[in-house]
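Structures given as structure tokens follow.
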Structure P
């Protein structure tokens, strides 16, 4: 029996992207590119590296949890009482890459953050695809 009060929810966005994983990986891990689709950051693809994302509305405190180049990237995402984990999974396909992002850890009282993330990540994905498309 599970107690629904302690259940957490995840936001998942998945997309087929017509670019190889290596290109998407660059946009996910190089700070000057991350800034173009997400936020300013001092990110490094190194496990345990602490960094933050900065925007005009505030900052997100993060720590890298897992790095598997061109395959998986995972980091904590803490802001305004939300303790969550963002995991990117890149799977090569015949026409490019299946890109999946899951942000897990939204608690019962965090409906606003959850809805915001659902809207926000869709926009970020669109911007990410634009950035990747511009890479040579």
Structure Q
């Protein structure tokens, strides 16, 4: 029996990330969420074709736009996206957009790079890269 080239094993993985906005303005949110999504894809060697679904959450003090709108502007158009509101916890970091992307990847769980931009790096120092 002839052995072929090694097959890459693809699995469903979850990628986390977050960014803190400086202000609640639609254009600023689009810029920051676009930067976050671009970093999530690039750091994990992904394209929009690898995305299965994406959850966005925003803290209750963000009202200017849907974070998913930024993903659509990036060309992520045939992937289910959903937005939800974070819990309103006293003392929580304000103006934060979080993302949980389900992807197909050949990376092991330990190879996934979670992306916490700017001040949001303080949210998960244990996994921020």
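Since every read-out is calculated from the coordinates, none of them should be taken as a lab result. Small disclaimer: the values here were computed from a predicted structure and weren't measured. Cβ atoms are built from the backbone, for glycine too; each structure is taken alone.
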### Query
Once FRET efficiency 1/(1 + (r/R0)^6) of positions 23 and 63 (r between Cβ atoms, R0 = 25 Å, to 0.05) is calculated for every structure in P, Q, which label goes with the largest value?
Q
### Task
Work out the source of 41 here, i.e. which of P, Q gives that when relative contact order in percent (Cα under 8 Å, 6 or more apart) is computed.
Q
### Structure responsible for 2.7, with distance in nm of label points 7 Å out along Cα→Cβ at positions 103 and 119 calculated and labels P, Q on offer
Q
## Note on the structure
Calculated from one of P, Q, helix-only ellipticity at 222 nm (-39500 (n - 2.57) for each DSSP H run of 4 or more, over all residues; to 500) reads -9000, and the structure in question is P
### Task
Figure out for me which of the structures P, Q the number 1.8 belongs to, where distance in nm of label points 7 Å out along Cα→Cβ at positions 47 and 111 was derived from the coordinates.
Q
